[in-house]
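Dropping the structures in below, format is structure tokens.
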Structure I
Amino acid sequence: MIRFFDIVLSLIGLVILLPVFLVISIWIKLDSPGPIFFKQDRVGLNGIDFHLIKFRTMFLNSDRKGLLTVGNSDNRVTSSGYFLRKFKIDELPQLANVFIGKMSIVGPRPEVRKYVDLYTEDQRLVLSVPPGITDYSSIKFRNENELLAKSSMPEECYIKDILPVKLKLNMIYIRDRSIYQYFKIIILTLFPGNNFSDPLHKGR
């Protein structure tokens, strides 16, 4: 049933957003040299790599200087990229990943192989479901770049402090994966406000 809603919602989203995509594409091309889209290998269902699609928000080949983006001071990010990242618009092309079955609208955010290789056997449970555009961790760490900017060692902070919490939140969704949770997370993503109740604190 979740796959049915993935197909329907991603198709509707792609059709409705097509004019917006065209405007953004022109902006990206005018803003800096390079392709409109950024494709990166991420680890998906059952540990199989796939090409994740985003609008390009960095100057060409910037990913070679590091995998993490740190705050608003990262000089690898283009002018259009700052705007697209701030409002998470750069993620919208992943609706195409959803439509072709590589992702779900809701599910654990797919990581690069470098970080997946650090997972424990228990944590690898997140690879048992399709990765998603949004999940509880996306909502909780909406300002992840700013959090990393405050650290003198951002990658170590990500690996030791942020990634383990993300994986715990992923587990909560996986163990109670349902249509209810699916639409709950979509609504919380679209209308975050103060409505997010951290599942990790439930019952405390």
Structure II
Amino acid sequence: MKHQIMTYSSLILAGGKGSRMSYQEKALIDINGRPLITYVIDSLLKAVDNIIISVRDDAQGELLAPHVQKYEFAYDSYENTGPLSGILSGLLACEDEYCFIVACDMPFINEKVVKLLFKETEDHEAALPRWSDGFVEPLHAVYQCKPMIRETKRAIESGENIILAPISRLKVNYVNVENIKELDPQLKTFINVNTPEDIEKIKRNLSIKYVH
């Protein structure tokens, strides 16, 4: 009997409206001549087999398509539910058992950390990084698709629109950030874009990483 080869997916959440960034499309922020989301994809391709991009609607999909046309889009089915709608639509489109969910503004995703989180999901329904103060990283985490779909639907239908609502009902393996630090000493994998100052810092870091 042949053993089925396990494949893994990643869902990039691109549907946020960037309220702290003057409502510009975060995924398309120009970083040294390239859209921000393309750096996220570059990092993920080292760790996963399939990539799905969650967008708000057709209009946003059309904006992103020229830059990421080879990847599948998932479209929100609910409004005003924060990232939960994007998570639900993306996971429904996922054909793999496990999926790494990440925001579109995290260009330094560490492939070793992603692979660790997939491993740590074994015998669990999710693996989330957790800091020493108890803060968790739900948008840099691996989920078993079916349980997360079930609980995300339940949360949305109950009006619980915070991202931790479905997670609180899953069997979660919380991965200490100190363990992640062994693979990514500067913890750059968690860096994201929230301000114009963040953009400038990321431009400097990526100009060093991608030598032209």
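Derivation of every value follows stated rules applied to the coordinates shown; laboratory data play no part. Worth saying up front: this structure is predicted, and the values here are computed from it rather than measured. Cβ atoms are built from the backbone, for glycine too; each structure is taken alone.
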If we compute distance in nm of label points 7 Å out along Cα→Cβ at positions 96 and 176 for structures I, II, which one ends up with the highest value?
-> I
If we compute mean count of other Cβ atoms within 10 Å over residues 56-63 for structures I, II, which one ends up with the highest value?
-> I
Computed 15.0 for Kirkwood radius over Cα pairs in Å, for residues 32-135 alone - originating structure among I, II = II
Re distance in nm of label points 7 Å out along Cα→Cβ at positions 8 and 24: value 2.4 computed from one entry in I, II; matching entry is structure I
Assign the value -12500, calculated as helix-only ellipticity at 222 nm (-39500 (n - 2.57) for each DSSP H run of 4 or more, over all residues; to 500), to the correct structure from I, II.
-> I
